[in-house]
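Engineer: These are the structures, in structure tokens.
Where a number appears in this text, it was derived from the coordinates with a stated rule and is not lab data. Please read these numbers as outputs of a predicted model, since none were measured by experiment. Cβ atoms are built from the backbone, for glycine too; each structure is taken alone.
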Structure I
Amino acid sequence: MGVGISLSGLASAVANAGGIGVIATAGIGQLEPDSHTNFNEANNRALRKELVKTRANTKGLIGLNIMVALSDFDDLVQCGVDEKVDVLFLGAGLPIRLPKTLPLDALGSLHTKFVPIVSSDRAAELIFKSWAKHFNHVPDAVVVEGPLAGGHLGFRKEDITDPEHALEKLVPSVISAVKPYEQKFQKSIPVIAGGGIYTGEDIYKFMQLGASAVQMATRFVATFECDASDEFKQTFLRCTKDDIIIIDSPVGLPGRAIRCEFLDRIASGQKEPFKCPWKCLRSCDFKNVPYCIALALTHAKNGDLKHGFAFAGANVYRVDKLVSVKDLIDGLMEEYSNCSAPAGVHAR
């Protein structure tokens, strides 16, 4: 939901409807006029502004999505803790370490909860084992994101369509991986399923597999409250199944996106000239990549699909209209209730 897709507008609407409203921090500083000369400070300033606006519109739960790969990961985590954000979702890398500015020997005393995003039971085990050893604490929950998600994927290209890596397989294995830590630390550790979840029936299926909650993104782009431009949202509405492609991101990961003029140019070998004001991703070899992904995603968010592209989940082609966040969540809840109702009973 970055860059700029999920900000205060969408986050507050989701929080008001009973979910955790998540602000994407990646590239958030590009909202500020000095982002090209003072990117680090611009990121922190823009994030605090979005939090102020979000809290002005909701008393619900607020989360931040922070990519471990970001060069200012430490600063953004510290900002979230300082602002007493409810949940930090830590993805795009393994959060083995945390900023030394945090009270690492007393993480459980913080208001903020820490939730890593993983794509395997092995990744979950690495994180939990490291935190237990170094912090005498473990994450408060974990998101397991399957290969049908949008954006950067934590899988090799050949594993994306492998049934052994399907979310249905991953959820039970991650639950098993964290169970010993529930016992050791005497705490419940919810496992949250994400990636390709589209309907209330999908939610029910993963809850039956043991998930405590779900993470959804693609459907929430097609809402009135989403912070992206109308043209960006129309890209979702126009998308067909054949338009969904797997790309090689400049940061070295496969990603799921909607085919467009920009991506066609890149696929043909064309380079998009850019200047890198600040290396926002630690893994980015900005001198040798064909384009700046942060700039491309910003262009797309603003509606310029000639110079950018949209990430999206595998079910984006099913989106056919814009709705309000409340109506979307109400509809999902009704579908879920119908699955759990006794046969012949229509839940309302």
Structure II
Amino acid sequence: MENGHFTRQEIFSQPEAWTAALKDLDQSRQDILDLKGNHGFENIIFTGCGSTYYLSLAAAALTQEMTGLACRAFPASELWLYPGSSFTAGTTLLVAVSRSGETTETLRACQSFLDGKRGTLLTLSCCGGMPLAKMGELNLVLPSGQEQSVAQTRAFSSLYLGTVALACLWAGREDLFASLSKIPEVGSRVLKTYFSLATELGRDAGLDRFFWLGSGPRQGLACELSLKMKEMSLSHSEPFHFMEFRHGPKSMVTSSALTIGLCSTVNGQQELSVLDDVKALGGRVLAISETGLESSSHGSKQVVRFGSGLDEAIRNVLYLPVGQLIAFERSLSKGLNPDRPTNLDSVVKLL
């Protein structure tokens, strides 16, 4: 079997997985609403390990933005080992996210949370019947996200879409929840349209470092895409908030650096100005956005345009496929197997 067989399949099957996940979420819609209505929690903590910790960062930012509730994200190990610096007073909902439902740190964080009677637990995973999926008051399972690869792609995006659905429902935005059904079609189009560009960038031997910029709800996604580049291709890759990139990190910009910006609509011009700075320093740039906002100076840049017409709050999942493909293609170009990254296991289990 050729290198990357499973990862390729998992990246390109994401739209179908999203359709199935959204159907499962719709079937749990009333349970999701009842959880908030019955408990009236004052703050929400999202947790996970590795990719699902970065997912938690993105989910916490979006959920706070949409609901007004105080939301934070922690690695599960921090909740388990350092609860005093993680939890605050008030009724808490813990949302624990895990692809496998078997990760030791996540299980221990949840058990510690329950033993301490700190609040209500909701779990979100891809594998029913696993330990995590039995621990919460509400356990949401999205089996369409299941994967054979070590590095998460389809699982991450499906589980992230699950947290977007939670935010929509808890914010009372039934209109946005209904609009999520349009995401798979747009995702399929983005994959088909920009596969060649992702291949070109991923296989460019002239690139030796990658910077991923994202702010607000997209910062966690920038972290995740940077992780994909590290895991799959063993490349120098770092994530930053857009405006923070000027405060030191831009010193690393060279002609062999590619900076990928996950550009918003609301702050697009401010974010594009950072990419303009990178181009002025001789770096290469890829802007990913809804409209492919024009650069204000320094000539053209490579762009990925969604053209979805969807609200910014629900379309962030669309930033993931092209970034995943760049990492995937770079891995193959270096003779690596993205299905089985170096030194990694699918599930981290502690003794």
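Engineer: If FRET efficiency 1/(1 + (r/R0)^6) of positions 206 and 310 (r between Cβ atoms, R0 = 35 Å, to 0.05) comes out at 0.50 when worked out from the coordinates, which of I, II was used?
Structural biologist: Numbers: I: 0.90; II: 0.50.
Matching structure: II.
Engineer: Another question, then. Computing FRET efficiency 1/(1 + (r/R0)^6) of positions 22 and 78 (r between Cβ atoms, R0 = 35 Å, to 0.05) gives 0.70 for which of I, II?
Structural biologist: Working through the options, I get structure II.
Engineer: Match the computed value -0.42, -0.95 of log10 I(q)/I(0) by the Debye sum over Cα atoms at q = 0.17, 0.32 Å⁻¹, for residues 46-85 alone to one of the structures I, II, and report its label. Provide the component values of the computation, followed by the final result.
Structural biologist: Values: I: -0.45, -1.19; II: -0.42, -0.95.
Structure of origin is II.
Engineer: If Cα extents along the principal axes in Å, for residues 150-237 alone comes out at 49, 32, 23 when worked out from the coordinates, which of I, II was used?
Structural biologist: I
Engineer: Given that helix-only ellipticity at 222 nm (-39500 (n - 2.57) for each DSSP H run of 4 or more, over all residues; to 500), derived from a single structure, equals -13500, which label among I, II identifies that structure?
Structural biologist: Working: I: -11000; II: -13500.
So the calculation was done on II.
Engineer: On distance in nm of label points 7 Å out along Cα→Cβ at positions 246 and 318, which of the structures labelled I, II is highest? Could you put the intermediate results ahead of the total?
Structural biologist: Details: I: 2.0; II: 2.8.
Going through I, II one by one, distance in nm of label points 7 Å out along Cα→Cβ at positions 246 and 318 is largest in II.
Engineer: In terms of relative contact order in percent (Cα under 8 Å, 6 or more apart), which of structures I, II is highest?
Structural biologist: II
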